[in-house]
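We did not get these values from a lab; they are worked out from the coordinates using the rules stated. Here the structure is a predicted model, which means the values were calculated and not measured.
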Structure P
Amino acid sequence: MGYGFGGFLIVVGLVLAFAVNDAVDDVNLYAVGLIMAGVGVVIVALTAFTLNNQRRSRTVQTTTHPDGSQTVNERRNEI
């Protein structure tokens, strides 16, 4: 999904909620619009959260020496 789909849902939902004056039988367009806008906000927030977590990476390297001892190197990359 991502930013584009989330933004699309926000825009369409707010247009349905505040700009459309038509009525559809048994459908509350105001409520449908607010639900779509809310889902769009959640999608944008989740996209931002997941993309931010992907930027951070951690690498762990374990080296075993001939005498049996081990050395652990940890590298954290934050872009």
Structure Q
Amino acid sequence: MITKEMSIGEIVEKYPNTVDIFKNFGMGCLGCAIAHFETLEEGVTAHGIDLDEILGALCMAATNYENEQACQCHCGCGQHKH
């Protein structure tokens, strides 16, 4: 689950598929040093982005990522899904 208190860097590290969400909302500077420490709320406020809108999109992407990871092969063969 993604919250407004999480750092942008933490979100991207935990849910790599959120990078496109940030870029689509005009936050393409994910590599800058501030993004690693700035909270989601601080970042969207600085960029004039609606917090509820981006948070909804990020949470949906995080759920999709978790579902995909749960279906991946855990035995290491890479040939089947669970």
Structure R
Amino acid sequence: MLMKIKTALIILANTLLSFLPDSPFTAFFDSVEKVPALGYLNYFIPIPLIISIGEAWLTCIGIFYLYQAVLRFVKLIE
């Protein structure tokens, strides 16, 4: 039963995502990969790590504000 629901949700999500356009940044990312000095820069400034930490931080802040809005809507806090 759960597998059928999971499969149905995946099919629904794939159908909805198929309507979205392709990313306009794909060409930019492909051209950035060809820069040879980027690996040396990433040794000193860990850009992928900075991005992943930033994503986690923004996710936590977003969840906090969403939780806070729900509590205000239910009038548990002011």
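Among the shown structures P, Q, R, from which was the value -19000 of helix-only ellipticity at 222 nm (-39500 (n - 2.57) for each DSSP H run of 4 or more, over all residues; to 500) calculated?
The correct label is P.
Comparing mean projected area of the Cα convex hull in nm² across P, Q, R, which structure shows the greatest value? Provide the component values of the computation, followed by the final result.
Numbers: P: 8.1; Q: 5.8; R: 10.0.
Comparing P, Q, R, the top value of mean projected area of the Cα convex hull in nm² belongs to R.
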